[in-house]
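**Student:** Please go over the structures that come below.
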Structure P
Amino acid sequence: MIRPHLPLNALRAFEASARHLSFTRAAIELCVTQAAVSHQVKSLETQLNVTLFKRLPRGLMLTREGETLLPVLRESFDRIAQTLECFEGGHYREVLTVGAVGTFAVGWLLPRLADFQARYPYIDLRLSTNNNRVDVAAEGLDYAIRFGSGAWHGTEALPLLEAPLSVLCTPQIAERLHTPADLLQQTLLRSYRTDEWQAWFQVAGVPSALQPSRTVVFDSSLGMMEAAQQGVGVALAPPLMFERLLASDAIRQPFAFSISSGSYWLTRLQSRAESTAMQAFKDWLRGAVATPGSNLNARLSDR
């Protein structure tokens, strides 16, 4: 049976020697003599009753036992180093990695982020944006905020917000729109979902036989709204995510009709256990969504 208390110095000496395949280079890294490293490794081999290296004339070669031990030690030392780096100013800092669809990040999350930082000053948030295409596992994300139906394989999804789509355009274009049918003479800006404008026209009572004159397709609402602000055309986007543009009258919503094509969800892999930082972010996010007077009047209840 392997003894439970192995010397840390010997393990470190082996790990460094295995990386360099040299006692000499390991000794330089560890600031000790070559003889000390060799002695530590030999002591470890004796304690484990295995041979970890084949000693060659010009270096070292890992044995099967050495190859088995090396990745375990490397991961362990890396985790220790990462944990020690989290201690700063006498406090333990946690890193939280969140990926969010760009529209939600810019239109909803960023204006409220100072509140999260004030409440949880020892959580380092790392935020990346995407156009709703994300691989949580490959990108190493703790959470992903997505737009859709909430059905993603192997994922736990918490509903956050509905975000109905409505017509948004510049004040100059809005003044020319007297009825929904007038939109057929405008350039219509849309996402890759081809049926959204047809669904909106149906709700607005525009006959389906009538066809718009021209359209431009975007891969994100942010790009679409930038084009709308420049007068390229009329966007079909969620007003909830562009409240600041509406408040400044840079953009107007000429008609009250809206359609729903999905909601925003907080998601994580089912295999990913929630850390303290993850739980804090989830609780804060749910509280911010539910805060009265936040103009977030299109909400989803918990499932």
Structure Q
Amino acid sequence: MPDSRRGVLFGAAAYTMWGLFPLYWPLLRPTGAVEILAHRIAWSLVVVLGVLLVRRHWSWIRTIVRRPRTLLLLTLAAMAVTVNWGLYIYAVNSGHVVESSLGYFINPLVNVLFGVLVFRERMRRWQWVAVGLGALAVVVLSVDYGRPPWIALVLAASFGTYGLLKKSAGVGAAESLAVETLVLLGPALGYLLVLEFQGAGTFAGYGVWHAVLLAGAGLVTAVPLMMFTAAAIRVPLTVLGLLQYIAPILQFLCGVLVAREVMPMSRWVGFAVIWAALAVFSWDSLRHTRAARRRAARPAEPVAPLGRVPQPERSAT
């Protein structure tokens, strides 16, 4: 199988797993969102350390310790992903699956805005159109909900911030996740121990299957992340950009078809506007990428030797 096709399969598998998360977190009831988050942090560290142990890859630790800036970026990334993970679990288990999917639909537009604000990138005309449509969708949905869709906005902002910090840190997926979960391990374990001491913990009180599912939170966190990394090194970013819509589409379908969340016509209108924004955004990205490839493939014009001026060709007639 060609490496590029394997990369597409890895990417599709990663985004499919992320898209099916709304089916997993309700299985952990009656465990609360914060307790699930703490277990997710602790068991993710166990999984990623197991992966690193198999790979016998520990030299990166010395590199990170010698770079305080990288360690600071990963610490901030850990805080951003904690907000994202915790809020997403809360949203799914409290009947806001559709709104959480909106957060990941608008995430590409948030990334564009971060590029403008942080890296001083210039937006193209159609990117402005896509962002404008996204803003309109937020207004429409704010009217529908009777409030701003804050769950979606915080999910998009926290995940965009997480990606920005990870990009700046430049550390591999497994290594980065190990540092992030290690930073969060103290508060997570402390919270779990307090719950167990008070008799409010759910890990040991609801049977073996429930304990296995709580521990499985680490597996379902680490596996798609490593699959995504495997895809990112094998396929172009434009392909990943299209694959990323698999996750929010599946999340949306889970909310509508499985959780049976109410979808009034005004909410459908808001989502239609955001889908139009993403269609414009994707079309512009593909058009820009193809134009860049054509320019790169165009042969360079020959340069005349120094001291000689190229003469126009004479006609044969």
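Taken together, the values in this text are just the output of simple stated rules run on the coordinates, not laboratory data. Everything quoted here is computed from the prediction, not taken from an experiment. Cβ atoms are built from the backbone, for glycine too; each structure is taken alone.
**Student:** So semi-axes √(5λ) of the Cα gyration tensor in Å, computed for just one structure, reads 42, 27, 17; which one of P, Q is that?
**Tutor:** Values: P: 59, 20, 17; Q: 42, 27, 17.
Matching structure: Q.
**Student:** Using the calculated result 29, 19, 18 for Cα extents along the principal axes in Å, for residues 184-239 alone, pick out the matching structure from P, Q.
**Tutor:** Details: P: 29, 19, 18; Q: 51, 26, 13.
Derived from P, not from the others.
**Student:** Where is distance in nm of label points 7 Å out along Cα→Cβ at positions 48 and 208 largest, in which of P, Q? Please list the in-between numbers first.
**Tutor:** Values: P: 7.0; Q: 3.0.
Once distance in nm of label points 7 Å out along Cα→Cβ at positions 48 and 208 is worked out for each structure, P has the highest.
**Student:** Given structures P, Q, which gives the highest value for distance in nm of label points 7 Å out along Cα→Cβ at positions 64 and 168?
**Tutor:** Numbers: P: 6.3; Q: 1.7.
By distance in nm of label points 7 Å out along Cα→Cβ at positions 64 and 168, the leading structure of P, Q is P.
**Student:** Looking at structures P, Q, which one was FRET efficiency 1/(1 + (r/R0)^6) of positions 24 and 256 (r between Cβ atoms, R0 = 30 Å, to 0.05) calculated from, given that it came out as 0.95?
**Tutor:** Numbers: P: 0.00; Q: 0.95.
Among P, Q, the structure yielding 0.95 for FRET efficiency 1/(1 + (r/R0)^6) of positions 24 and 256 (r between Cβ atoms, R0 = 30 Å, to 0.05) is Q.
**Student:** Here is a further query. So distance in nm of label points 7 Å out along Cα→Cβ at positions 104 and 288, computed for just one structure, reads 1.2; which one of P, Q is that?
**Tutor:** Label of the originating structure: P.
**Student:** Out of P, Q, which one gives -25500 for helix-only ellipticity at 222 nm (-39500 (n - 2.57) for each DSSP H run of 4 or more, over all residues; to 500) as computed from the coordinates? The partial results should precede the final answer.
**Tutor:** On the way: P: -10500; Q: -25500.
Here the read-out was taken from Q.
**Student:** If distance in nm of label points 7 Å out along Cα→Cβ at positions 144 and 192 computes to 3.8, which of P, Q did it come from?
**Tutor:** Numbers: P: 1.3; Q: 3.8.
Going label by label, the one that fits is Q.
**Student:** Looking at relative contact order in percent (Cα under 8 Å, 6 or more apart), point out which structure of P, Q has the largest value. Each step should come with its number before you reach the end.
**Tutor:** Values: P: 20; Q: 40.
Ranking P, Q on relative contact order in percent (Cα under 8 Å, 6 or more apart), first place is Q.
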